[in-house]
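The structures considered in this document are given below.
Any read-out appearing in this document is the output of simple, stated calculations on the displayed coordinates, not a laboratory observation. Bear in mind that the values here come from a model prediction, so they are computed numbers and not experimental data. Cβ atoms are built from the backbone, for glycine too; each structure is taken alone.
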Structure I
């Protein structure tokens, strides 16, 4: 069962947790939240034909967060780590 209200993650708990975090946030800008949500939605809904796009998007997000310097190292690690876990989990789910 999903905890987030945005999207049915169909068993991908890592993606669900990340979307829950975004829903409960009041600090991140809407565009930044949308950027992360879009990556999650591609992971959950259309991974097969977009693996390169997803890895590029995660790397671009990491670079953007490094450049902005307003994000703590811990926050950056958590977001990138959670996206990577969601990606790996979806690859596992798709093999079943």
Structure II
């Protein structure tokens, strides 16, 4: 699976996946060393789905059809969160003798 072999920062999945579910996908990628920020997309993006998705580990839920500014904001926020977690981890401090 490409998601296991590549460092993919963002993942948008449809609420109604077949044969699995969006929850199956979130559970599967959660164990990856650099798990992507997963966004669930749905025409029925209501508060219930939002609570379920966030509780399951999704980054956010987006209503379809996508609103350009909301899509941009969500993708940027997800990218920055992923980048902060996996790309820019500070190097460990090394103590030298006499320091």
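Computed quantities for the displayed model
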| read-out | value |
| --- | --- |
| Structure (I, II) behind the derived value 12.1 of mean count of other Cβ atoms within 10 Å over residues 13-20 | II |
| Entry that produces 3.0 once distance in nm of label points 7 Å out along Cα→Cβ at positions 5 and 21 is calculated, selected from I, II | II |
| Ranking I, II by volume of the Cα convex hull per residue in Å³, the structure that comes out highest | II |
| For relative contact order in percent (Cα under 8 Å, 6 or more apart) computed as 26, the structure of I, II it came from | II |
| Label whose coordinates, when helix-only ellipticity at 222 nm (-39500 (n - 2.57) for each DSSP H run of 4 or more, over all residues; to 500) is calculated, return -24000 (choices I, II) | I |
